[in-house]
Structure 1
Amino acid sequence: MAADREVGGRPEGTPPERKVRLGVGFLAYNEEELIAKTVAEAMSSLSAIPGLTWHVVVVNDGSRDKTGEIAEELARKDPRISVVHHDGNKGYAVATETALRNVPGEVVMVVDGDGQHTMADAPKFLEAIDGGADVVFCWKKIRYDGAGRKVLSLGLRVLSHWILGSPLHDINAGCRAFRRDVARRIEIKHRINFVGDEIFVRCRIAGWKVTEVVVQHFPREAGQSIHRPFKMLGTIWKVLRYLFALRAEMHQAERLRRLVEGRRAAS
C-alpha cells in the first residue's frame, strides 16, 4: 500500500471509518529503532481483542532518520497500517492534530510512538468511551521515566491543578483516546509540546466529559525523548504563560456562556 504524504485528508487505503471501531495514531519523530516494534506490539495486542476492527496510522513528523521508510514498509505489508508524513518537523502539537484529523475509527487514540505504551490497554479506553467519556487520558500510576522527567511531570501536574483546576494525575502522558466527533472538532491552537493541558481546557469549554484510566508503562528502550529535562527547565516561563493563557480562555468562555444564558432568561 502506498503511504500518503499529505498532512490533510484520510490516508490512502484506510478503510471507511464506519467499519473501524478503533484507530490508533502513533506520533513518531526519529524513532527508527522503535517504530517497527511499537507497531508490531500494537498489531498483536489489538488482534487479540475479540471482534475489534482497528487501523494504525503512523504520523511521521518529518523524521531525519529512517522512521518514514520503515513505516512505509510496514504499510506495504499490511492494509491495516498507513502513514502520514509531515514535510519537516512540525512539533508535537501539530503531529497530535494531524492524528486527530486523519486516524479513522469510532474511537481515535493518539499515542507516542516510542514503545512506552501497550495497546493491550486499549479495552480500558474503549470501556471508558462506551461509559460516556468523550476524551480519556492515561495515568501512568507506576512509571519508569527518569528522575528528571518524573519531577517535571509532577510539576506540570501541580501547576495544571492550580491554574486550570485539572483533576488529572498525568495530564501530559502520551496516550489518549477521543470519541470520533470530538477528535475531528477539537482544536489545538498553542504550538507547545504540553498538549494535554489544552486538550483538557478545550473539553471544559465545550462541555465534553474527560476521564482517565490507569495504564501500564514501559521504559524507553532506545531513541531520545523530546521532553529532555535540561531543555524543559529553560521553558518554565513559556509554560506558565501557556497555562495562564488557557485559564483566560476558560474564563472568557464562561463569561460568554453566562451572558447568553442571561439574555435567554430575559427574553
Structure 2
Amino acid sequence: MRVGVLVELFKDTDVNQKFAEVREMGMESVQLVCWDETLMTDEAAFRVKEAVEKQKISITAFWCGWQGPKVWDFYDGQLTLGLIPAAFRHQRLQMLMAGSDFAKKIGVTDLATHVGYMPENPYDPVYHEVITALKALAARCKENGQNFLFETGQETPVTLKRAIQDIGYDNIGINLDPANLLMYGKANPIDALDVFGEYVRGIHGKDGCYPTDGHELGKEMPLGQGKVNYPMFIKRLKEIGYEGDITIEREISGPEQKKDILMAKAMLDKLL
C-alpha cells in the first residue's frame, strides 16, 4: 500500500506544479478530481499526461463530480446529490460518461463518484431507476477498459452491496471513504469491510465523527483525531488482502490543509 493525496482540477490549475508539490511531500500517487465538464478537454488530457510523465506520478482514479446543486446534509442532500434526483439524473449521467472518456484519455482505469442517497428499500422505484442509469455507466466504463467505483457515504454497506449485485457487471467496485461512513452515520468502516470488502479498489485517508443531530453530517477531522480507528482499519485492510493506495483527503484549504496532509501521511506511513 502506498500513501497518496487528492488533487482537484480547477480552471487555473497548473497540473505539473500540483504534481511537483505531491512529490515534494513524499508521495507518488493521486486521485484526480474534477467537478467541471468544460475542463475535460483533449488539451487538459495532454497536460495531465505530460505532468504524469515529468513528475513520475500515478493517477489511481479519476473522481468525477457532476453539475447542478449539491447540499451535503441529511435534508437537501436527499434532493440534490448524485444520480438520485430525477431532475438532474440524465445530465449528470452524461457528465459521468464524459468523465469516463476523459479518464481513458489520461490512461486511468478507475472512475469514482458519489451516487447519492440510494434507497434502502429495493422495491423503491427510484432504486431501480438509478440501477438502470448505473448499468449504462458501467457499460461505458467497460468499453473504456475501466472500473466504476462507488464512493461510500450516503448509502448503507448492505444497500451498496445490493446495488453492485443488481447492476450485475464485473467492473464495479468501491472507493471506500471510512470517514464518510461515520459522518453520514451509516456504519463503522471496519465492520463495513465484512460486508463489501471484496469490492474495495480505492481508499480515502480521511477522518471524521458521527453526526450529533438529524440535519447535519458529522464533522470532518484531521486524520487521527476523529472516530476512525486507523490502526484497526489498516490491520483489517491487510487481512482482506487490499494492496491499493490510501489517498489522503482533507476538505479544508490553505496552509492548515497541507499541514494536516503531512501529519496524515506520517501516521499512515507508520501504520503501513
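We did not get these values from a lab; they are worked out from the coordinates using the rules stated. All figures in this text were calculated on a predicted structure; none of them were measured in a lab. Cβ atoms are built from the backbone, for glycine too; each structure is taken alone.
Points to keep in mind about this one:
- Identity of the structure behind 18.4, 63 (criterion: Rg and Dmax of the Cα atoms in Å, calculated), options 1, 2: 1
- Identity of the structure behind 22 (criterion: relative contact order in percent (Cα under 8 Å, 6 or more apart), calculated), options 1, 2: 1
- For the structures shown (1, 2), distance in nm of label points 7 Å out along Cα→Cβ at positions 57 and 89 is largest in 2.
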